[in-house]
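Enquirer: The following blocks contain the structures, represented as structure tokens.
Coordinate-derived values only; no laboratory data. Remember, it's a predicted structure, so these values are computed and weren't measured experimentally. Cβ atoms are built from the backbone, for glycine too; each structure is taken alone.
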Structure P
Amino acid sequence: MPTVFITGANRGLGLEFARQYAADGWTVIATARDPEAATELKGTGAEVIALETTDPAGLDALQATLGDRPIDVMIANAGMLGPQTFDRAGWSDTFMTNVIAPTELAIRLKGNVLASEQRKMIALSSTLGSIAGNDGGGLLAYRSSKAALNAAWRSLSIDWKDSGLALAMVHPGWVKTDMGGPGAQIDAATSITGFRAVIANLSPSQSGSFLDYQGNRLEW
């Protein structure tokens, strides 16, 4: 069976990814900052690995643990909202978590994904990272970090265009999670069901695309 690797899978969308892929018989490798506390994640049958995505030593340990295991779908899910007003340190932390960490992870795990049959890398993005679609302002750290994530992964897709890899940045919708809040439009199960269909249909010719969970192309 294929293998999916998911960061930040102890709650919210990451946990729902783990549930759905495990239910379909996939091998699920999932990360959490504190595996001992990730009881729901363990209940899915996932292999749980400790990881703080912003820690280079943690990434070294992850690579040592994974070795040359093939990963069909790598999902960079871990992220943060960041400060909602200007905060220099908070903005820096948001960029580290939402841009640098998932991009470094993609670079480090490129060989594992190349060794698989499906060869797909997915970053959770957001319509709030669309410059063209920004007519509401606010959320300086989060908006700019998602725009930067899109730019970085778009560049990776171009740099790796002859490799057979398929990369995409996908907006999951406004989802009822800790980040999305109870007033959001859809639940996690709806988002991830659609999201997984987008992943399943993703081809190398679409690499570098900015999509929503229904497969629609989004404005940059």
Structure Q
Amino acid sequence: MGKDCGKHLIFLGPPGCGKGTQAGMLSDRSGFMHFSTGDILRESIKDQTPLGIKVKAILDHGDLVSDDVMKEIVLEKFKALSGDDKFILDGYPRTLIQGKDLQEITDITGIAIDLAVYFNIPDQAIIDRISARRICSKCGKVYNLKTLPSKREGFCDDCDIPLIQRDDDKPERVKYRLEVYRELTEPLISFYKDKKLLTEIKGNDKIEFIYENLVKLVVLCP
């Protein structure tokens, strides 16, 4: 393989666009660390740092973690990295404010973002994809009626109990989640485009084809 063109990546895109799947594949196959927002929060809590204790108290109280606290957590994470570490940020930044916070974090640590990858996919394709999800209420295994069905229709392969559809995966809820995304997260597309860091991937292609394109972008450099 060639040199790494993009060691420090941000994955952007609407819910259901496949960025988590692709981040996992790059992590498993190409040595990238995959930092989702949830993972960063859980790690902070597990380490019981003063900041982690603060985050646990916020979540235990049922509150959302503020932009300021998220900035502290991500800064703490960046300070623990070396410039040679390869990583993907998935779910952060989520808003323009967080994008500007991340810029300050990279200025402080000297670990710059090399590429913001935007997974572009039509809304209807997302609605169709997410509304076809079914999960096992016992083990949490995820299925998809179209792309990853269970062996016995409507039942978990492992637990043999009926699969359920989460409320968040119902079409009307998916439409609302997309509206929130357009309002809060989509401005980051222009933000990183202006910085000449944005590249676009078609999120509606086959999973392996998307992965091959990503590898060309970040490992097998042009």
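Enquirer: Using the calculated result -11000 for helix-only ellipticity at 222 nm (-39500 (n - 2.57) for each DSSP H run of 4 or more, over all residues; to 500), pick out the matching structure from P, Q.
Expert: This value belongs to structure P.
Enquirer: As an exercise: distance in nm of label points 7 Å out along Cα→Cβ at positions 68 and 92, calculated from one structure in P, Q, equals 1.7. Which structure is it?
Expert: Q
Enquirer: Moving on to the next point. Where is distance in nm of label points 7 Å out along Cα→Cβ at positions 60 and 156 largest, in which of P, Q?
Expert: Comparing P, Q by distance in nm of label points 7 Å out along Cα→Cβ at positions 60 and 156, the maximum is at Q.
Enquirer: Figure out for me which of the structures P, Q the number 0.95 belongs to, where FRET efficiency 1/(1 + (r/R0)^6) of positions 84 and 116 (r between Cβ atoms, R0 = 35 Å, to 0.05) was derived from the coordinates. Don't jump to the answer; show the numbers that get you there.
Expert: Values: P: 0.35; Q: 0.95.
Clearly, the read-out refers to Q.
Enquirer: Out of P, Q, which has the highest value for distance in nm of label points 7 Å out along Cα→Cβ at positions 20 and 164?
Expert: Checked P, Q; max of distance in nm of label points 7 Å out along Cα→Cβ at positions 20 and 164 sits with P.
Enquirer: Oh, and also: Given structures P, Q, which gives the highest value for FRET efficiency 1/(1 + (r/R0)^6) of positions 100 and 148 (r between Cβ atoms, R0 = 35 Å, to 0.05)?
Expert: Max of FRET efficiency 1/(1 + (r/R0)^6) of positions 100 and 148 (r between Cβ atoms, R0 = 35 Å, to 0.05): P.
Enquirer: Ok, one more. State the single structure among P, Q that was used to calculate relative contact order in percent (Cα under 8 Å, 6 or more apart), giving 31.
Expert: Derived from the structure labelled Q.
Enquirer: Let me ask something additional. Looking at structures P, Q, which one was Rg and Dmax of the Cα atoms in Å calculated from, given that it came out as 18.3, 53?
Expert: That value comes from structure Q.
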